[in-house]
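K.L.:
Next come the structures, one after another.
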Structure 1
Amino acid sequence: MSRVAVVTGGTRGIGEAISKALKGAGYKVAANYGGNDEAAQKFKAATAIAVYKWDVSSYDSCAAGVKAVEAELGPIEVLVNNAGVTRDTMFHRMTPEQWTTVINTNLSSLFNMCRPVIEGMRARKFGRIINISSINGQKGQVGQTNYSAAKAGELGFTKALAQESAKSGITVNAVCPGYIATEMVKKIPQDVLDKSILPYIPLGRLGEPEEIARCVLFLASDEAGLITGSTLSANGGQFMV
């Protein structure tokens, strides 16, 4: 029987690529989204992947969403926490709302999604949790105190939950993408890319969403069973740890 995989923020950008890759590998995929109904329905029509709308910053919404997915597709065995937002500004101008929105959506969502699935994974003695963090959670970034804090928090969450879950057959890992050619990054003016971003990437190019998806596909596989609590950096050499 195909394993069930949930991808939050799974209908656009990196999440879309992850959802497609998992389906291509034989998983039954549920792609979560937060608000863009038009994009979600377009994605569903193009991929035949089931889409589910809920707010990852709300525990109750996540619990209800997990319940709906499991009722329709079966027990969730793979969880990819990909959903995220940015509210970039210099810290001395940052509002409480800009801070809270990013922390709740990017970091608290890991608790909100993992908590409803972890007991089932423990009972079945199998689970794969993959958290999509960021290069900016590793090195920090000007104008992203909120985002960098959330993404760094994801790495601590990953390591702690990995230690707690290992004896139950559950692996927990993180992927840290660098600059990826998503819709958001493509909106950056070309002269800014050429002068301020690409020169600092040793490979000299943006990553592709499909390259991050392949990282996730490996970490979700049986072949990655020895790997847990790890951070996989996929940034073209921009930041090395």
Structure 2
Amino acid sequence: MLAARPFGALTITLDDATTRAVEAAERIAIDPSGQTVHLAAGAGVESIPVARFASIRRDPGPDPGVALSSVRLLVFDFDGVWTDNRVIVMQDGTEGVVCDRSDGLGLEMLRNAGMGMLVLSKERNPVVGARCAKLRIECVQGIDDKITALVAIGRERGVPLEFTAYVGNDVNDVACLEAVGVAIAVADAYPEAMAAASLVTTRPGGRGAVREVCEWFLRAREPALGPPDPVPS
């Protein structure tokens, strides 16, 4: 059940309509700043600002609509998914984060459509719980062993992992991504998380990725709207 998914080739389209192909996880790396992607090619390493990314697509595969429509529980990491992975530190030591307001409406619409959702985060800062409380999303934070917590949550709710979706961005999300039925990485996820995902958003964390995921599931629940947008590996 925990076997890693294949990476699946990626096609990155830039703001000037040119494209870059990524055939393996080891050929892509995210700068620690989160603002630059390094691509290894035959001519060397090309460094591209994340702001230049217009879209990221995986090689086409089966229509993911059936898998999306079967999901009963959607679990999000917080830092790097709901946020842009940066932290604002004030003089008194308190911390703040930057989120995207458009995500809130997407979460509200999906909650009203009956989707079970929660945030599962390693972060202990109360800002996580405060943001989730405002958006009426259950929050489980301060969790170092995410996969154990995810399994326990699924058992408590009676939702098997195959009917669970997980959205992550970093190496500590990999075990959860590998375990669930629908594994999603945000566009600026670290290569290890992207390699474990079956779907990748076109928007980066904290900049509309959560809204994009919500729209996928809303469309999957409303066949008349057409097939969902993501392309699986």
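Just so you know, all these numbers are worked out from the coordinates, no wet-lab data involved. All values reported here derive from a predicted model rather than from experimental measurement. Cβ atoms are built from the backbone, for glycine too; each structure is taken alone.
K.L.:
Have a look at 1, 2 and say which one yields -0.79, -0.85 for log10 I(q)/I(0) by the Debye sum over Cα atoms at q = 0.23, 0.24 Å⁻¹, for residues 13-52 alone, as calculated.
P.N.:
2
K.L.:
Suppose volume of the Cα convex hull per residue in Å³, for residues 45-84 alone works out to 138; of 1, 2, which structure was it derived from?
P.N.:
2
K.L.:
Among 1, 2, considering only relative contact order in percent (Cα under 8 Å, 6 or more apart), which has the greatest calculated value?
P.N.:
If we compare relative contact order in percent (Cα under 8 Å, 6 or more apart) over 1, 2, the biggest value is for 2.
K.L.:
If helix-only ellipticity at 222 nm (-39500 (n - 2.57) for each DSSP H run of 4 or more, over all residues; to 500) is computed to be -13500, which of 1, 2 is the source?
P.N.:
Comparing all candidates, it corresponds to 1.
K.L.:
Now, a different point. One of 1, 2 was used to compute FRET efficiency 1/(1 + (r/R0)^6) of positions 77 and 205 (r between Cβ atoms, R0 = 30 Å, to 0.05), and the result was 0.30. Which label is that?
P.N.:
Going through each structure in turn, the value belongs to 1.
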